[in-house]
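What follows is a set of structures for review.
Only the coordinates and a few stated rules stand behind these numbers; no lab work does. Treat the numbers as computed from the prediction; the structure is a model and nothing was measured. Cβ atoms are built from the backbone, for glycine too; each structure is taken alone.
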Structure I
Amino acid sequence: MIKKDMRIYIETYGCTLNRADSNLMSSLLKARGHEVVGNPDDADVIIVNTCTVRKDTELRVIKRIKTLSKLYGSRRKIIIAGCMVRTQPFTLKRLVPNASLISPQNLHRVCEVVESSIPKYIILGERDTSRLPLSLEGIIAYVPIAEGCLGNCSFCITKIARRRLMSYKPELIIKTVSKLVKAGAKEIDLTAQDTGVYGVDLNPKWNLSRLVMEVANIEGDFMIRVGMANPKGILNQLDEFIEVLKYPKVFKFVHIPLQSGDNKVLKVMNRDYTVDDFRYLVKEIKRKVPNVVIATDLIVGHPGEDEEAFMNTVNILKELMIDRVHIAQY
């Protein structure tokens, strides 16, 4: 083992769930006596928390890892974390032979990896759902409520990285949010790969709407932002979810991925809803929640998408007047 009072630099790519993971590593390292710094020049150890959901992001991460290895590899310990560790460990090993690897499911062991005098490869295993990050980014706190999802989308590599659904217990989430609010958090971002299926794996079962209601009842001056939720999960609790969106502490913002406005393409994608399901969902939310902002995700050029399918997607966007659209090229 090596010394414990080290300076750690963490660089994060990807979604808010990854940011929450970086905050978890940061809080664990600080509790151990290490210092988290904002510049790799000042660090003894460099951690890159990777993302693999899109090819362009993955290529950017690989380029950055190469640069960091070239600049600092001979003088600093490099640790690669995040989704790429689970999906492409051998690629990363070839890229930086002396780097340590730690998967998203094993971030609770980050101190062990940081303090080891030899490279560590901790890839298999299950997420420790007994703890959540207690770190703030300014006034914003990213609070993961679940790991993994129930879907099996044909285009998605994240399901390999994040694996099956594992929801955090509501008592832990509420306790964590209470501490964060007392520490100065003004915005609580509830995040997951799919927040809409939160709690269906718990015993007794919970759901997203009930969780948001409980978080909103915590005393303090703060707002709640609900992270991305797939259509089916929200459809299963639509009335409750709409009522929760009316709470004063809840941002009137909903992120629901459509991916395609064509049913044939949705079937090829192995998405478990139809265009009519999405249409009904959006119309009901807009009708009952004034001034709500709807965001969605689209994939263009997916196998099976012809001109007609593409225009079906364009037309549904025009019809529903979606406020924000995140577009990815297949």
Structure II
Amino acid sequence: MIRSLFTTLVALAVCAGIMPAHAQTYPTKPVTLVVPFPSGGVTDILGRLVAERLSGALGQKVVVENRAGAGGNVGMIAAANVPADGYTLFLGTMGTNAINASLYRDLPIKPAEAFAPLAMVATLPNVLVVNPRTHDIRTAAELIAAAKKASRPLTYGSFGNGSSAHISGALLAVGGGVSLNHVPFRGSGPAMTSLIGGEIDLMFDSMPTALPQVKGGAVRALAVTSANRSSIMPDVPTMQEAGFKGYDLSVWFGVFARSGTPKPILDRLATEIQKIVAQPDVQARMRSLGADPFIVPTADMPAFIAREAQRWAKVVADNRISLD
């Protein structure tokens, strides 16, 4: 009896020490950060910024793995089907974690159940741009007027089906009362190349990838999709200023882990990533890209994302937005 009791107490003591030791030793190998869009785009840029700093904080390399396709669903589904051990993280976006469930009826996962939120990273608008050599258009109002006079629907490019750029264009068409043909590309780069080459008429792009082309004169910025003007494009009006009442689309980015990951690991990752986002030089880098740091308490993220999912589900339904 005494031996049995002693054995039980020893076993309990060992079990009680497992979690703290596990949390203290994590990570013992490199960590993967899945980015659901191609390299070179804003999601990739932000992901690499976080990964570089997180590598130093964890003492292990954090490797960015680009898994693009289906509006971010390819990467999201891959990240949702890994062991819940903290060694695979996911850089989610407004599109993947709040909009896609309303656009893709056969989505095999429920993002809110598949992932545990760690920390928000940034938010930024899209920007509406045209090629000044193919369209002498300077405002969104002029663009709508041109679309109404055109003999064919104008074409607009985006960095993928279901992306925020896709939604931005659909809202433009509905708000302007015109028909626009959506042309999805596998990333911002190919879409911008097509616009500069005169193959499409306009596009919505993320601020970091559009900015060099705007500054270089290859494309002209007509409006930004956020409620307020961008600090790096202060002369470019918002869509609301351009006459599109209620138009407000700012894309957010956050880091997630697989649901079921041990809480001590989740807590450590959340703390480290929030510290990274709060670093002045990181924030300065984000602002140079046209993004704003987005700090939300981890405990508040599920409710925030749920509200976003409800908001965009209504937008998708009310505006009859569908995938091509």
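Given a value of 20.6 for mean count of other Cβ atoms within 10 Å over residues 112-119, point me to the structure among I, II it was derived from.
II
If mean count of other Cβ atoms within 10 Å over residues 32-39 is computed to be 14.2, which of I, II is the source?
Checking each candidate, the match is I.
When helix-only ellipticity at 222 nm (-39500 (n - 2.57) for each DSSP H run of 4 or more, over all residues; to 500) is calculated, the result is -11000; to which of the structures I, II does this value belong?
Considering all the candidates, the number was obtained from I.
Rank structures I, II by Rg/Rh (Cα atoms, Kirkwood Rh) and report only the one at the top, that is, the highest.
Across I, II, Rg/Rh (Cα atoms, Kirkwood Rh) peaks for II.
Of the structures labelled I, II, which one yields 12 when relative contact order in percent (Cα under 8 Å, 6 or more apart) is computed from its coordinates?
I
Starting from the value 33, 21, 11: which structure in I, II was Cα extents along the principal axes in Å, for residues 264-303 alone calculated from?
This figure was derived from II.
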